[in-house]
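Novice: Please find the structures below.
Values quoted throughout were computed directly from the atomic coordinates according to the rules given, and no laboratory measurement underlies them. Being a predicted model, the structure only gives us computed values, none of them experimental. Cβ atoms are built from the backbone, for glycine too; each structure is taken alone.
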Structure I
Amino acid sequence: MGENIRIDPWSSSQSTDYQRIIDQFGLESIDSRSLPNPSMLHRRKIVFAHRDLDVILRANSKGNSFGVLTGLMPSGKMHLGHKMVIDQVRWFQDLGADVTIAVADLEAHATRGLSLEECRKNALEEYVSNYAAMGLDPEKTKIYFQSKRPIVQRIGFTLGKKTNLSEMEAIYGFNGETNLAHVQAPLVQVGDIVHPMLDEYGGLRPIVVPVGIDQDPHIRLTRGLTSKSNWFNLKYGKKGGINISLSIQDENSGLMGISPDGKLNRGVREELFSEISTNLSGIGFSDLIKNPKHGTLGIPSATIADYDDVKSVLLKLERKMGGLGLLQPASTYHKFAVGMTGDKMSSSKPNTTIFLTDDFKTIEKKIKSAFSGGKSTIEEHRLHGGNPDIDVAYQYLMYFFEEDDETLKELNEGYRSGKILAGEMKQICVERATEWMKEHQELKQQNAHMVDAYLS
């Protein structure tokens with residue numbers, strides 16, 4: 001067994017051993033057959049894992065509201081890797097999600113040295129205009145700047161009281177050389193992720209965050225902090241049902257029936273349990289096993305299907321009592337898109353990717369010089385075939401440009417058999433890429449007037 005994998009949101013070098021990542025970090029694999037109208041990214045296992053996606057799908061099946069959150073780092077030009085994220089966001093939006101997009105200008109300022117004005121200019125010119133071209137509905141999409149939404153910072157630092165430097169070091173690999181602004185930036189991202197659940201930004205509902213696997217540290221931190229902040233804990237009983245226990249914290253001890261001297265205030269505790277019972281009876285549960293003294297309550301008849309409703313009732317009660325009442329965010333994870341040179345795609349390395357501002361000649365030049373999975377000679381390729389798994393042109397068709405699964409299968413088989421040469425695969429990719437880019441740039445120009453409609 002090898003060493004543990006470290007995932008770093010800021011590193012240019014990441015593991016692509018996705019099964020090990022699933023196993024090590026407790027993710028769940030995605031089966032596209034379980035999804036409503038799966039996209040090509042799902043069908044091709046490019047979006048390969050998740051945390052609590054089932055919560056989102058249950059909300060959707062019940063006709064309940066849910067949201068999707070993503071962010072943009074306004075420090076470079078938009079490229080095809082960013083398109084892959086927006087394709088996923090649009091898929092959730094087509095299911096009925098409202099969309100919130102955070103412009104990480106504070107993080108860019110802290111970690112990349114950009115001014116807030118530079119961040120704003122880049123976000124509008126490089127990203128928002130492309131979102132309009134990619135079909136995000138401005139009526140259901142709100143884009144904001146971290147620096148302009150103080151609640152994001154406040155809630156991040158409020159939840160930051162639930163962690164410490166040791167935990168941050170364990171998650172992110174911070175050390176004594178890490179500047180404090182860099183340490184603070186993940187807490188602002190926590191605020192980004194959870195604040196759409198607040199009443200003034202859409203209300204309590206599940207939120208899903210589609211990310212590359214390198215961003216999972218932010219998800220783990222947020223899920224851990226929201227869980228620690230909850231005033232009521234839920235667990236499935238060993239013999240069925242759902243068990244509820246009180247989470248007594250400094251800020252809620254009096255409300256939970258704990259006197260300043262640490263003793264149980266039976267009157268307050270009984271009143272609390274009476275209110276819990278009233279709220280649960282409102283969703284059909286009356287068979288409650290209450291133990292106010294020990295701060296526990298059981299619902300024997302509750303099933304897995306009832307978990308979301310019970311959780312929602314308790315979170316709303318928590319908010320009524322003065323708590324945050326936050327759900328753990330769900331998340332989906334996509335594989336890294338390969339760069340033109342065969343390594344990771346990166347905005348800081350122009351030769352590794354296609355930018356959405358590239359002209360057709362530049363696109364053709366990049367693709368034709370891209371890393372190939374073909375053999376060194378035509379004769380050898382015809383005889384032994386090529387490897388589409390490492391061929392950049394084929395990978396770009398699979399990730400971005402070829403919607404039809406049957407056509408992609410034919411290209412894969414043709415390349416492996418030697419019927420399709422490396423140069424021919426590149427030419428096919430050039431044609432598909434320029435066709436897509438032509439349409440995209442036309443849509444971008446047509447929808448330029450819509451940019452302001454996305455800003456909140």
Structure II
Amino acid sequence: MQVLKYPLSTARQPETMSDLFSQTPAAPLAERLRPQSLDEVLGQEHLTGAGKPLAVALASGEPHSMILWGSAGIGKTTLARIVAQGFDAQFLPISAVFSGVKDIREAITQAEMAWQRGRRTILFVDEVHRFNKAQQDAFLPHVESGLITFIGATTENPSFEVNAALLSRAQVYTLKPLKPEALAKLCDKVFRLPENERTRITPEAQQLIIQHADGDARRLLNTLEQITRAARTQNIAEIGSELVAQTLGSQLRRFDKGGEAFYNQISALHKSVRGSHPNAALYWFTRMLDGGADPRYLARRIVRMAWEDIGLADPRAMQIANDAAATYERLGSPEGELALAQAVLYLAAAAKSNAGYTAFNQMRQFVREHGSAVVPVHLCNAPTKLMKELGYGRDYRYAHDEPHAYAAGESYMPDDMDEPDFYQPTDRGLEIKIGEKLAWLRGLDEAAEQGGDGDK
């Protein structure tokens with residue numbers, strides 16, 4: 001096989017066809033404007049500002065493992081790179097979408113080589129929630145040994161998508177979608193670039209683009225790159241709303257003349273369902289679909305509405321909402337959108353209750369205030385002889401052996417802690433029956449405490 005070698009001579013060589021493909025392509029705008037320090041990062045001041053976690057970490061000189069949680073395009077990868085640079089550490093990025101255990105092992109080998117040279121390694125895993133348990137577990141020994149500092153990025157809730165073992169060894173930092181003010185600053189940076197020095201943008205056009213970005217810096221920059229290129233091609237010196245609408249097309253339909261933003265519309269949909277107005281709810285749902293909203297996002301919000309605003313007043317609402325979401329996954333667009341529309345109509349017409357939602361929030365606060373109380377001995381299982389000898393499970397009353405399958409007067413709370421009464425069923429839908437049942441059971445408890453006959 002013939003081996004081609006680069007010529008040693010410094011004389012100019014004639015251009016060949018291969019030279020056309022060896023030229024470095026121009027970096028996208030989002031890459032050229034990527035922040036190089038914490039001071040340049042926009043919209044994450046709660047992490048990057050003076051005295052805030054990432055600023056303190058860099059000042060300390062001691063890196064720690066972390067998980068960066070937030071939506072796409074708001075700076076997770078950028079922050080990871082800045083952290084690595086701040087610690088003068090080797091930065092090894094891998095993607096959970098394209099990588100496997102083999103790639104992890106290769107990264108560990110590179111980390112070991114860097115360690116021999118006296119240099120730290122930061123292993124950055126993008127979309128870490130896409131790794132399975134075995135892949136996530138592969139990091140653990142090397143995180144614990146200090147060989148690598150792990151930084152994971154995820155768009156999903158780490159509590160559900162990241163292994164508990166890995167989660168316990170990493171600090172979770174939540175990144176926020178960029179506010180319009182931060183996106184406006186980013187717009188200004190774009191129009192200060194040399195290639196855009198002769199191009200202006202009207203405030204109305206800029207507002208449309210910011211609304212379209214919806215807190216996503218990368219989307220904003222990609223949109224601006226597309227629109228400024230169109231302006232230069234057409235020799236347009238001032239970018240107005242017309243050019244923005246022409247370039248983005250139907251993607252802007254979600255924003256009407258009043259300038260309503262995406263989250264205003266989802267708020268209107270939610271409140272229409274809560275207010276039991278099926279036609280208004282269907283209007284906002286259809287309006288968002290027409291504006292280009294992701295049906296999967298709407299499906300998640302519909303399921304949330306069922307749990308938050310209907311709850312146990314009509315348990316069928318949760319089932320219908322979940323079934324509609326599953327139907328969409330099976331059929332896709334546009335067929336599956338009908339199932340979501342039907343779910344919206346049902347939820348709007350259903351009996352409403354936020355009793356469960358309110359009780360859950362109250363209980364969370366109660367738990368935070370009262371700490372980690374010990375489980376009473378009679379409620380503990382006793383799978384071993386020693387635990388039986390210690391009294392685990394002793395005096396436990398098996399409810400099925402009691403009248404009405406209810407151990408009247410029994411306590412299921414920690415010792416010296418009264419059971420709170422946060423859940424208050426409404427007088428609507430199924431919760432009417434639930435309220436009546438709970439009232440009857442309280443009567444049995446009162447009778448048992450008074451030494452009466454609780455069987456009646």
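Novice: Taking 5.2 as the value of distance in nm of label points 7 Å out along Cα→Cβ at positions 72 and 376 derived from one of the structures shown (I, II), identify that structure. Let's see the in-between values first.
Specialist: Details: I: 4.5; II: 5.2.
Attributed to the structure labelled II.
Novice: Match the computed value 45 of percent of Cα pairs over 32 Å apart to one of the structures I, II, and report its label. Before the final figure, lay out the partial values.
Specialist: Numbers: I: 45; II: 62.
Label of the source structure: I.
Novice: One of I, II was used to calculate semi-axes √(5λ) of the Cα gyration tensor in Å, for residues 208-263 alone, giving 20, 13, 8; which?
Specialist: Numbers: I: 30, 19, 7; II: 20, 13, 8.
Answer by label: II.
Novice: Still on this structure, please answer the following. When relative contact order in percent (Cα under 8 Å, 6 or more apart) is calculated, the result is 18; to which of the structures I, II does this value belong?
Specialist: Only one of I, II returns 18 for relative contact order in percent (Cα under 8 Å, 6 or more apart), namely I.
Novice: Output the label of whichever structure in I, II has the greatest value of distance in nm of label points 7 Å out along Cα→Cβ at positions 112 and 296.
Specialist: Numbers: I: 5.1; II: 3.8.
For this comparison of distance in nm of label points 7 Å out along Cα→Cβ at positions 112 and 296, the top structure is I.
Novice: On to the next question. Upon calculation of log10 I(q)/I(0) by the Debye sum over Cα atoms at q = 0.08, 0.09, 0.15 Å⁻¹, for residues 128-359 alone from the atomic coordinates, which of the structures I, II produces -0.45, -0.56, -1.08?
Specialist: Working: I: -0.42, -0.52, -1.15; II: -0.45, -0.56, -1.08.
Of the options listed, only II reproduces it.
Novice: Have a look at I, II and say which one yields 223 for volume of the Cα convex hull per residue in Å³, for residues 224-423 alone, as calculated.
Specialist: Working: I: 223; II: 236.
Of the options listed, only I reproduces it.
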